[in-house]
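In structure tokens below, several structures.
Taken together, the values in this text are just the output of simple stated rules run on the coordinates, not laboratory data. Remember, it's a predicted structure, so these values are computed and weren't measured experimentally. Cβ atoms are built from the backbone, for glycine too; each structure is taken alone.
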Structure P
Amino acid sequence: MTEPATVYRTVHEQRVELVAKAIAEQSALDHEAAVALARHVLQALDHVPEKVR
């Protein structure tokens, strides 16, 4: 019996999926559009200084 292959997902990919899920649940966007928007949102948030967050 073989073990299923483990797929490694980076922390960034996990963050994108989390934000995309929240966006998709609260809007009429499909998954692909939600992921694209999530990437933009996270990029913007990553450029806000930590003291301001």
Structure Q
Amino acid sequence: MKGRRVNTELKTTLRLPDAVHAWLKDRAKSNRRSANGEIVVILERAMSSDRQTDA
């Protein structure tokens, strides 16, 4: 189908310092998301910020 975007996922492993992992888990819990979901939100916001800076 023309114009249709396919959403693909990539599985990856992260090595995080203990303090960063604890912060991420706490933040995810506060936002009622999984750690993976929290990482996605953080990265999407960073990408959006970069696009605004580059414009």
Per distance in nm of label points 7 Å out along Cα→Cβ at positions 9 and 33, the highest-valued of structures P, Q: P
At a computed 44, 28, 23 (Cα extents along the principal axes in Å), which of P, Q: Q
